[in-house]
1. Which structure, out of I, II, was distance in nm of label points 7 Å out along Cα→Cβ at positions 5 and 141 derived from, given a value of 2.9?
2. Who wins on distance in nm of label points 7 Å out along Cα→Cβ at positions 45 and 189 among I, II, i.e. which is largest?
3. Given a value of 16 for relative contact order in percent (Cα under 8 Å, 6 or more apart), point me to the structure among I, II it was derived from.
4. Comparing I, II, where is distance in nm of label points 7 Å out along Cα→Cβ at positions 37 and 173 highest?
5. Using the calculated result 5.1 for distance in nm of label points 7 Å out along Cα→Cβ at positions 29 and 157, pick out the matching structure from I, II.
6. If Rg/Rh (Cα atoms, Kirkwood Rh) is computed to be 1.30, which of I, II is the source?
7. For helix-only ellipticity at 222 nm (-39500 (n - 2.57) for each DSSP H run of 4 or more, over all residues; to 500), the calculated result is -25000, so let me know which of I, II that is.
8. For mean count of other Cβ atoms within 10 Å over residues 21-28, which of the structures I, II scores highest?
Structure I
Amino acid sequence: MNRRSGIESKKRILDAAMVVFSRQGYAKANIREIAKVAGISVGGVYLYFKNKEELYLSFIKDGMNDMMRKTEMIVESHRSPIRALYDFLKVHINSAIKHRELILVHVRELGFTFALEHKRQYMRNQLRLVEKIIDRGIRTGEFRRCNVKEVAKIIMGTVRSVMLSMAMDKDVIVTTKGLHDLILNGLLRNNNQLADNRR
C-alpha cells in the first residue's frame, strides 16, 4: 500500500467513524459497522487502529487538529481584529451545529476527562490565538486596553459553554453575530455607565 492510498483509507475510516459514533453512540458502535460504512474490510481498519478506543481517540484528535488549522489560518490572515474575532467565533458556532450529536455522545458516554491532555493542549492553542487577536486589536486601536489573558479566558469559556448548550438543547440558538456583538459591545450603552456603577 502506498502512502497516499494509506492516507485516503485512514480518512475514509475516520469519516465513517463520525457517522457511526454520531448515529449509535460510542458504546454501541463497533469496528465492523465502521468498516462497512467506510467500504473497507475489518482487517483493513485494524491496520490503522488496534481497537475502538484508539480509533475514537484518533477521531477526536483529528477533529481538534482540523479546528486548530482553521482558527490559526483566521488569526494569521490580514483581517482586522474585529473580523478575525467574528470568524474565530463562527468556526466554533458552526462546529457546534455540525457536530451536535458527537458532542452529546462524548459528554454523555466518555465525559470531560477522556483525552484530557489533548483537550488541554487544544485549549491552550485556542487561548493563545484569542490573545493574539485581542493584542492586535489593542495595538491597532480597535480594542480598548485590557488584561489580555483574562479576557481571552472569558471569551473561550463563553464559547465552550455556548457550544455545549447548543449541543444539549436544540432550542438554544446562538448566532455568531449575537455572540460577537455581546463580546465587543457588552450590554451597556456607553462606558461611562460602567464607570459610574463601579464607584
Structure II
Amino acid sequence: MSFLPIDKVRGEHLVDRETAITIPAGVSFADPAKITASAGAPVKSINWHMMGDRAVAEVTTGSGIKLFDAQTGALIPPVSADQATAIANGAWKSSSRPKSKASRVTTESPEYRAALPAWRIAYADPDATSIFVAADTGKITAVRTGTWRVYDFFWSLHIMDWKNHENFNTWWLLAFAVGGLVLGIAGTILLVIRWPFRRRRKAKRLAAS
C-alpha cells in the first residue's frame, strides 16, 4: 500500500473538494429565528454556505440535517439526482462525463460507509471514478477510484476483515498477532540457547574434562 500516493488513492487529482464557494455580497439572509422555528426539532447549529449557485442554511438538529433557502427561509427538499450530478460535475477536474444517471445509495457497503441516503455518480474515466453526494446536505462525502479499490483490497487483507474492510479487532488478526508474538519469543529463546559463544564455552569444558 505504501507504493500508492495517498492523494491519488483519495482521488484528489480528479475531484476538487477543497475550494469553497463564497456567498455573493449583497445576499439578504432570512431571519435565523424563522429557520429555527421551521426545523421541527431542537437546533444544534446553522451553517450558511453555497450549494451550487444557491445560498443555503444547513441546519443540524437532533433528528438529522435539513437544508433551507438562505434568503427565503423555505425548506429545501433533499438533493435530487440531477442536483447531485451537477454538484459532482462542478468539482470534477477531468473531461470525462458521467456514464449513466446518478444511482441512489441507501445501504452501506465496503465501497461507501458515509451519510445515507446518497447519490452515486459514476464517470467514464480510465480510473472508473465514482463520486458520492449526500442527499441531505448536497456535499461530496466520498470519492472512489480504481486505485482506491486496489488500496482497500490490500487494506482488507492487512487487517483481515474481508467483509466490511474496517474492523481491525477480528479474531483472525488477533490470532496471527498472538501467533507472531509466540514465535518471536520462541525464536529469541532459541537464539540465546544456540548462541555461538555458549557453544564454544561448552566445547572448551568438554575438552578440559
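Coordinate-derived values only; no laboratory data. Bear in mind the structure is a predicted one, so any value in this text is a computation, not a measurement. Cβ atoms are built from the backbone, for glycine too; each structure is taken alone.
1. Structure II accounts for this read-out.
2. Details: I: 6.1; II: 5.4.
When distance in nm of label points 7 Å out along Cα→Cβ at positions 45 and 189 is computed for each of I, II, structure I gives the biggest number.
3. Working: I: 22; II: 16.
The read-out comes from structure II.
4. Details: I: 2.7; II: 5.1.
Comparing I, II, the top value of distance in nm of label points 7 Å out along Cα→Cβ at positions 37 and 173 belongs to II.
5. Working: I: 3.1; II: 5.1.
The structure behind it is II.
6. Numbers: I: 1.06; II: 1.30.
This value belongs to structure II.
7. Working: I: -25000; II: -10500.
Computing helix-only ellipticity at 222 nm (-39500 (n - 2.57) for each DSSP H run of 4 or more, over all residues; to 500) on every structure in I, II gives -25000 only for I.
8. Numbers: I: 15.4; II: 8.9.
Structure I comes out on top.
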